1. Could you tell me which structure in I, II was used to calculate helix-only ellipticity at 222 nm (-39500 (n - 2.57) for each DSSP H run of 4 or more, over all residues; to 500) as -28000?
2. Out of I, II, which has the highest value for mean count of other Cβ atoms within 10 Å over residues 78-85?
3. Who wins on volume of the Cα convex hull per residue in Å³, for residues 46-157 alone among I, II, i.e. which is largest?
4. For the read-out Rg/Rh (Cα atoms, Kirkwood Rh), for residues 22-101 alone, a value of 1.05 was computed from one structure; give its label from I, II.
5. State the single structure among I, II that was used to calculate P(r) over Cα pairs in 10 Å bins from 0, in percent, giving 9, 36, 41, 13, 0.
6. For which of I, II does relative contact order in percent (Cα under 8 Å, 6 or more apart), calculated from the coordinates, equal 23?
Structure I
Amino acid sequence: MKKILDLFLSFFKIGLFTFGGGYAMISIIENTCVEKKKWITHDDMMNVTVIAESTPGPIAINCATFVGYKHGKLLGSIAATFGVVLPSFIIIYIISMFLDNFLEIKLIANAFSGIKIAVAILITRVGLNLVSKISKQIVPRIIFAISFAVMLLIDIFSWSFSSIWLLVPAGFIGFLAFVIQEKLANKEDTAR
């Protein structure tokens, strides 16, 4: 029960003090779950980030559910997920009860302008962290370079484009490269 409470409180704290949504939360989740608590490894975090991005639902909730399940099975996943969602629910509920025009208050609007900058920095940090952990093999680097170039062109020319059209081919190419690599390794083993 202590493990479940620890998961809930850790993710409650992450949900309470992280602004900017899932991408901004990734570095906080990694800091808490990998470096401080050692619930998962850096590789697990990289994998859960990719899986959470590729599956339906908010990325922070998907990460919390994965970490919770890895550390505390079903009850752990429920506690972590509930912990990360509850602060946002409470805050939004309170705001909706008392303030009709919350963002029209000059002090609040200015605070959110500053928060936007901090969120952009957090997201950039997450991106750089993920890039630094890309496998040193050639295929992942090529997939990264092509995906980065395509996304840059999409942003520059403001094209309407779903990231699924990058995820599916990248996943297929990565899977194909793995299969080919395994077959070559098996051929070498049988040749010896």
Structure II
Amino acid sequence: MAKLIYAGIMSLDGYTADADGKFDWSMPDEEVHAFVNDLERPIGTYLYGRRMYEVMAAWEDMPLSGEPQVMRDYADIWRTADKIVYSTSLDSPSTARTRIEREFDAGAIRGLKEAAELDMSIGGTVLAAQAIRAGLVDEFCLFLTPVVVGGGKQFLPDGVGLTLELLDERRFGNGVVYLRYANRA
């Protein structure tokens, strides 16, 4: 059975975007990006909310000439994975290997996990909150960035308690700290 992994870059105070919706402070340097690429290689399917999908869809046809190898590498990883987008407003996907689902269905995601040979990743705080509340998220991978933004879009939802086990950690030269936890609930 595949694991469902919720990974993201967040501020030290727990936000993925600031109060104005900006997340430019979260852009990884090459060392962090290469590490993220290695984590993403075994992902077979990305589950996205609409907003996260619209951000990530740029990888589909981003001009990469002259860009660092880590960006070209990530584009290849992203393009070869399947994507499922949960949206009531998108008519059709703008990227290959993508399908639209109209509503979150915990049972269907459980079925996907059971049938999948490769792990799955969930992105977008609203969608991830639904999966967390449904007990579907197996691992949490956090990249804590040394910045405090004071408010915005929270990485973890309010009102949910979790018992986690630390599986891995790493410090990077730019001050980012990676923490990987298993959900033991």
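Nothing in this text is a laboratory measurement; each read-out follows from the coordinates by a stated rule. This one's a predicted model, so the numbers in the text were calculated from it and none came from an experiment. Cβ atoms are built from the backbone, for glycine too; each structure is taken alone.
1. Values: I: -28000; II: -7500.
Attributed to the structure labelled I.
2. Details: I: 23.5; II: 19.0.
Biggest value here belongs to I.
3. Details: I: 158; II: 135.
The maximum falls on structure I.
4. Values: I: 1.05; II: 0.97.
The structure behind it is I.
5. On the way: I: 8, 27, 30, 23, 9, 2, 1, 0; II: 9, 36, 41, 13, 0.
The read-out was computed on structure II.
6. Working: I: 23; II: 36.
Going label by label, the one that fits is I.
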